[in-house]
Structure I
Amino acid sequence: MINQAKSIKGNNRKVLYKIYFNSFRLAPVALLLALTACQSTGNLSHKTVFNINLDEGLTSLDPAFCRNQNTIWMDNQLYNGLVQIDDSMHVRPSIAKSWTISADGKVYTFRLRQDVFFHDDPLFNNGTGRKATAADFVYSFRRLIDPKIASSGSWIFSDKVKGQEAFSAPDDSTFRIELKEPFPPLLSLLTSQIASVIPYEVAEHYGKDFRNHPVGTGPFKFKYWKEGEVLVFLKNEKYWEKDKTGQPLPHLDAIRSTFIGDKQTAFMEFVTGKIDFLNDIDGSYRDDILTKSGQLTSKYKDRLILNSAPYLNTMYLGILVDTTLPIVKYSPLKQLKIRQAINYAIDRQKMIKYLRNNMATPGVAGFIPAGMPGYDASQVKGYSYNPEKARQLLAEAGFPNGRNLPEITLTTTIGYRDLIEYVQGQLEQVGINTKVDVVQSASLRELVAKNGVNFFYGSWIADYPDAEDYLSLFYSKNKIPWGPNYTGFNNKKFDSLFRQAYQVTDNEKRYTLYRQMDNIVMQRAPVVILYYDKLVNLYQSNITGISKNALNLLNLKRVQKR
């Protein structure tokens, strides 16, 4: 699950020049061999290869262990699930062509397509990929919750089903899921790459090594992976989806991924055309590419294409508010007015303009980010910049102009030090003195996961496009160690609404409940919303068909390269 424990990010530079040099020396050879092996005829010069760099590496190609952006992106090319998400965050059919939901909201029945086949593999009869059936979904989903597999993706079902019998296949084209209790966001959850289908005989044969012998039904098929250096996928000639004109997908012949960890080195490879796509813009070269208003500078506007849109990622400061914890007992942050004063003290618009080149939306509404279905900033009252209000609240809390207010420690990672030091300066202007403690990402994750820090920087990236994923951070039953309620928030009204939302299948009615919960969170201020992120993709001008969606989900099946 991509959550607070996983999404507090650093900016480490890990890859040595020697590794970088070798990856580019070896990659063309590997790619040539791969294409030659797959395409024994034809002119290789006409093959279209999409080049991408995965700067944070790749841990697995097994969807059961799909837990960070790079694995999500790569798994999205190799696999399909029952359903998929479109660029408007709507659930669309994939291998399931239709579905029904029982009146009590507990049983989902899916009717499957009959023209979806696994990639060819020697373990199939004659080496030819067989048809994907409902039994494969039964196997794939039961595998996710099998303790022997220890899947990091087990969370999507572990608290929702009674056991492996929850997944059944009445026949080859019918797949059924039975839940313990209604869970209206289930279809959105099933768009996750964790819920991909895999062939049982291949997964059983390879066991743990399925991570580097993946077989799916997706638009691309696995060919070659030298870990830390190069990864190659080839076009799946038997893929079942077509584009709007009726042409078979995908259009690309291959995908080639490198693993350059140094962001500046990767950027130089991108601007020289050796990489086709770049995700996010590092602060070291942000001003070279973007103006303060968020447009491409004149240097690049005729050479590159900028893809920007709301991204389901809330950047925030978390405040531990559970007064039963010793760490909170003597903290000034246990006082609501001080937490509210902090919220009013920060000029988010200025922060975004000068530190993020306007590539974000000010966090002046709730915890649910811009781009999420049901998001409505006019219905959720957050905090805007109001330093006078902040000073007033401090005085009401017994600390006029911050006098006698103890110093507050704010913990962050090196990658966000500039942002947090800006916050530090803003708070000092209203009389709140803070000390910035910079730690390694892993250390901050551990501190937060053990309620070991009062005030911390964090982000929450959506696992699936439903606001329940965000509000779960404030449900009292999700307190550490049972769940992601890292602030220790506890509110009876919020909990009641949270449970009520599980019984509401109408989206608009559920969104109304979500906004009520978000307003409660804002009123009690266990968090300080800094901004809602924006995806920033750059790609070469000869590339078309790149998707733009609030999950920043890379979808290459419709991409063309001229």
Structure II
Amino acid sequence: MQTKRYFASRRDFLAAGGFLAAGAALAPQAAMALSPRLAALPSTPRPGGPSQAEWDRLGRELAKSPRGGRLLRLGDADYQVIALPNNLRYAHTLPQGVARCASVAEVAYAVRWARDNNIRPIIRGGGHSYAGYSVTDGLLIETSLINEASYDKATGVARFGAGARNRDLYRLLRANDRAVTHGRCPSVGAAGFLLGGGIGFNMRGHGMACDQLVDTQLVLANGTVRRASPRARDKDDADLFWACQGAGGGNFGVSTEFALQTFDVKNKVVTVFDLSWSRTPEIRPRVSVEALGAMLMEALNGASGKLGSRVSFGAITPLQYKAGYDVPISVLGQYDGPRDELLKILKPVLDVAQPTGGAGMEELPYWAAQDFLHEDGFATFYQERSGFVNNPKFGLEDLALGFRHLRQWPGVNGYCDLRFFQTGGAINATKARDTAFVHRDSHWLMVVGLYWSEGDSHNKILLDANRVWQDEFYAAMWPRAGGGAYQNFADPSLSHDPKSADYFATAYYGENLDRLKAIKVKADPDRVFNFNQAIPRP
């Protein structure tokens, strides 16, 4: 199953909008790639706030930085580029000012300045918050200039600033033949990825990214700088370290530095794969797509922690289904072993239906394999709704329900799907209370994803129909999954139970919620760091 290089042709498909031909093999954000220029920002931020003299004071302090720290206001060069979030549905919210901090001292000053001026600070590393929690009409503390990265050969520890993007971390790790649990999108902020848990194809073999954290530095709401580690002398610092292992960004302070324990990938060869199955009027598998999907997930679920995968089932419109098309299936991932071993795992599926598309399967050196799996994180419009699958009986009947919803998609100019990231393995070897990341008993992380274009965002009737479709779809699948929701896929639509104001927080943090509330009170008693789904009050 050798293949030619894939990336140029994949982008060609995106430009052409070839949904049924290629959609199942494409990662969702790439499927509706938009240039930031297509999403014009509003002309002015919200009026009011600190005086011009106060903004000048903040600007003068940041301008002292030898590393390029500065204050951006409306009309300044780069203001709109920096203010634009990855999720364009939140692009209308503009900050009164952007503090581009280049050091921990500048972050501390900006936090104290925000308190002095009674303006809410919101933190941004990469700007990929699914729910737009890195946009604000107040002060945006933007840390992308704090992007140093270093590696200690004696300890195997990689250290990086909170403004580093995944690409900065990948470059450092690749140069030293090391790895951690990491994602596929190079533009994602490494801090946000890590603070919410951090999923990737290594997680079943090595745990979540947050499990590899060894220490971290934060600026608290009072402007003090703390070093948090599991062996910190101060119990509050040890508690902060525990909270940084999966409680999400923006809750306890501004993270400015992280250290991760890496593992060796020198001379390691892995098998990477990108396979898809389509049913069209011309291509008709011997079994139903529901049965094929269930067989695929069962085969993957039975594999050891050497396997990491993501399965996607694409949405189709009723008109497409009537024309003879059906839900496209794709699987993407890596296996820490030879191609022949992976083929044995997939044999029950391949005996029934050979793939009809995808980039194929290759044995490659570890970091060359990551190039195969790489995906650019284009700005677009999206909403994701997640649930961990800890129901051991989840299978054909549950997928059949999902497929019924997938065939009722109202349709937008984007790619929508039911997606499953494979969990289990080393993730579940850690106890739920050992880290703030509580989801330690799942087999899959399920996502109902909806992605649309700028044009769709102006068609209220169509977009409302799609949002209703997504909510009904999610409501049907959520109880069948049986687990909580993933805090890094922040979901603003995660409903509040009328009996509990903490419904979303319970879904994210489960039995760890009470401890997180207590840590939040100590670290930020005045709730300087606050947003719609921040850790609630006790």
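Read-outs throughout are calculated quantities, based only on the coordinates presented, and are distinct from any laboratory measurement. What you see is a predicted model; the values in this text were computed from it and never measured. Cβ atoms are built from the backbone, for glycine too; each structure is taken alone.
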Item checked: Comparison of I, II - label where Rg/Rh (Cα atoms, Kirkwood Rh), for residues 225-488 alone is highest -> I
Check: Who wins on distance in nm of label points 7 Å out along Cα→Cβ at positions 401 and 417 among I, II, i.e. which is largest?
Finding: I
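Tell me which structure, out of I, II, gives 26.2 once mean count of other Cβ atoms within 10 Å over residues 249-256 is calculated.
It must be structure II, since only it matches.
Just checking, which of I, II has the largest value of mean count of other Cβ atoms within 10 Å over residues 97-104?
Numbers: I: 12.4; II: 23.5.
Top value of mean count of other Cβ atoms within 10 Å over residues 97-104, among I, II, belongs to structure II.
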Item checked: Computed 21 for relative contact order in percent (Cα under 8 Å, 6 or more apart) - originating structure among I, II -> I
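For the read-out Rg and Dmax of the Cα atoms in Å, a value of 24.4, 80 was computed from one structure; give its label from I, II.
Answer for the origin of the read-out: I.
Using the calculated result 23.8 for mean count of other Cβ atoms within 10 Å over residues 201-208, pick out the matching structure from I, II.
On the way: I: 15.2; II: 23.8.
So the calculation was done on II.
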